[in-house]
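What follows draws every value from the coordinates through simple rules; no lab data is involved. Quick caveat: nothing in here was measured; it's all calculated off a predicted structure. Cβ atoms are built from the backbone, for glycine too; each structure is taken alone.
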Structure 1
Amino acid sequence: MSCIDPRALSHAGEFQHLFATATPFRHVSIRNFLRRDLCERLLADFPRFEAQHALNEMGEVGGKAVRMDVREMSPAYRDLDAFLQTTEFLQFVSRVTGIPDLLYDPDYVGGGTHENRDGQALDAHVDFNYHPRTRWHRRLNLIVYLNPEWQDDWGGALELHSDPWNPVRNTVVRIPPLFNTCAIFETTESSWHGFRTICLPAEQADLSRKSFAIYLYTRARPPAESAPPHATIYVPDAMPGHLQAGHVLDAGDCRDLQQRFTRMRSQLRFLYEREKHFGAQIHGLESALGDARDSQRLPLQGYATQSHAPEGIWPDGWVGEELRCRFTPTRKMRRLHLQLWSPHQLGTDHTLQIELGDHRWTQVLRAGARTPVELKVAAPAGSEIALSVRAARTWIPSADGSSKDERRLAFRLLEMALEH
């Protein structure tokens, strides 16, 4: 049996139009989304707030609890989870949003049940954009609210922002977190969303903002919408508009400012820790690349040793503006043979200036062709020889869109052999 209310299913075409034309970015709000009996079961089985599920990015207990172990909660949540995997559900969401080939997330990364207590807020943010395990593209957020009683002046409404970095020009659309209301919105690099501080009246202090969320993915997405992987990015809230010169702060103002500063400091601390983590990763990669460069050797055939790593050549054989290297023949050397290949993207033939010991040559390379080079140099065994090859022109593959390679390349060293 479908978990979606039949009336919602019958209005898929209308929801599709609303989603496609919505501002500030594509979204739709659907009242009475799930079957009423199922939604009531989900509320009845909603897990209690526990500190172990309310840890923020810094490992501190906060006012938001998240449970991602959906299949372990109750039969109602298992029924819902089973339905979310079906073709019927995924095709319905695809029809509404126009996004094909949607994928259910069995890990519920960041999803599941969300409970936010009095005083909790969520600064405007864009979500992480890749699933951490599968590397799928995150495409949609689908949230079902489970709050039978909720007033506008309690805060907590889902807010969709056009540009929270610019409060003057920012436009906001609000969706109240009312019982069995479903919000579906796309996740892009500009799908800013959050909610204002929850301020419950004293007689309702035992309430909280409850919801169920699932995030949907695709294996690929249009290149124009893609971005490098990133975590959730927050925009701290601006100064409250009523705080002007001469205003006397009351207890509410102080509480609000304290909450804002606490969130901002927590976010900065999280970013600092993340930067240290990324810095350690980059340092490790740089060290590994340095070790690889230090251990790199020329593809030299013959009786010779190489005491120094070459410069100007990459492990795949491509050479930049100048190749410099040294080697020591262990037997008498008569000639050095090179096989070079010049990319056709250079357009025309170009020249190389070659120095081998005290000898110098000018060599023309044919664009897009393999060029054999013979360097006649007699050298006794045990004498260190320096080789330098300087190119007149280079080519950057990324400049013409043939690849994302941003190196300056002149030619490729295919073979290098000594004749004794």
Structure 2
Amino acid sequence: MPRQQVRLPGTVDSSAIYLRAVTIHGSTHDSFFVTTTYGITLAIEATSGQILWRWTPPRYSSWAGSAQITTATPVADPSRRWIYAASPDGRIQKLTVATGHAVWRRSITRLPSREKIAASLNFAGGHVIATTGGYIGDAPPYQGHVAIVAARNGRLLHVWNSLCSNRRGLIVPSSCGASDSAIWGRAGAVVIPRSGNLLVATGNAPWDGRTNWGDAVILLSPSAKLLGNYTPTNTDQLNASDTDIGSTSPVFLTSKLIAQGGKDGKIRLLSLSRLRGTAPHKGRELQIVSTPSGSDLFTAPAVWRSGKRVWLIAADGGATQAWSLRGGRLHSVWRVDQAGTSPVIAGGLLWVYDPGGGGLRVYQPASGKLVATLAAGPGHWNSPIVADGRVALPEGDANQHATSGVLDIWRVPLAQPG
């Protein structure tokens, strides 16, 4: 497939989202939407690569080129009339799909220079769900928190703070006696089907099982009330060594099971029922397996449901691996020594981007057999999306602080009439 490279006014260190046949400036378009690290959100025509509109946050020039960034993927409203995007000033904005006009803007932190919106945004039950973390270097003070925003009017409805969790609402970071506990895994707050409950994982920070929840998996209600929790038995060691459990988000496998990776090179299979309750829960993992190469897991694993089988597919800095979930345990099926960011299952194929410049690799998900490799430049958190015969992949690294970037687009050639 030929590659089109769309030049962007910034680096997209996340993923694009896609909407089919939406009205933009009075015409119907299939469109990609992306947010750059300095908060510019763009609508890009999927057929031509033309930029249809551009929204730039106020005071953009005050942080452009600096270390104050966002790496959050935007999220679309189910009505397909609006999208929600983050910016480095700690705000979420509701933008019209038709023109890119901002309907409302809502701050979800009192200290955006310390608290970063890094993870993907999510949407459930008429609410936008966002999380905060910190910046490279973990400069205090900051706290990870979950923010629930009303999609209709931008009202901040609920906040859960992973440190000083007895305090509701946004807190001034310096007013809490503990710092860090970032919620920064790529998938952000994971919504459990049907119940609407939320799963998040936190980074290194103190843990006391009461108000401080560093290096933990947390189960929250849709209104951000604590329903359950988990931390490994060596939580103090993880905190001391900066070995975040929350370097990746929880993975929902079944109504009973989740998986949780971490910087310690382990993936833990956990029982949701064992998490439940506000009493502190340590250990009691069902199974622990190594990450694909035994190194830190920073990506969001993919879940593939094929027939009655459930698969977990993960990629790290040295390998990509697939497990089949059988009998309540993970069984390794295949592994390849090829790095990747967050894997994507689409069109019966597995798509894995190698941020080291190895391109976008396409595999058969059941066997790991390589089908194709699409040339692409280096990156960081970026991962592809595949929809309607189009593949979109941003390139670049937020930590290079660039104000320009590239979106790669591949299109499956249409069959010609015989």
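Observations on the model:
- Comparison of 1, 2 by distance in nm of label points 7 Å out along Cα→Cβ at positions 156 and 396 - largest value held by: 1
- Value 27.5, calculated as mean count of other Cβ atoms within 10 Å over residues 244-251, assigned to which of 1, 2: 2
- Structure from which 18 was derived, percent of Cα pairs over 37 Å apart, options 1, 2: 2
- Per FRET efficiency 1/(1 + (r/R0)^6) of positions 44 and 340 (r between Cβ atoms, R0 = 35 Å, to 0.05), the highest-valued of structures 1, 2: 2
- Which of 1, 2 yields 90 [volume of the Cα convex hull per residue in Å³, for residues 28-107 alone, calculated]: 2
- For helix-only ellipticity at 222 nm (-39500 (n - 2.57) for each DSSP H run of 4 or more, over all residues; to 500) computed as -7000, the structure of 1, 2 it came from: 1
- Structure (1, 2) behind the derived value 200 of volume of the Cα convex hull per residue in Å³, for residues 236-403 alone: 1
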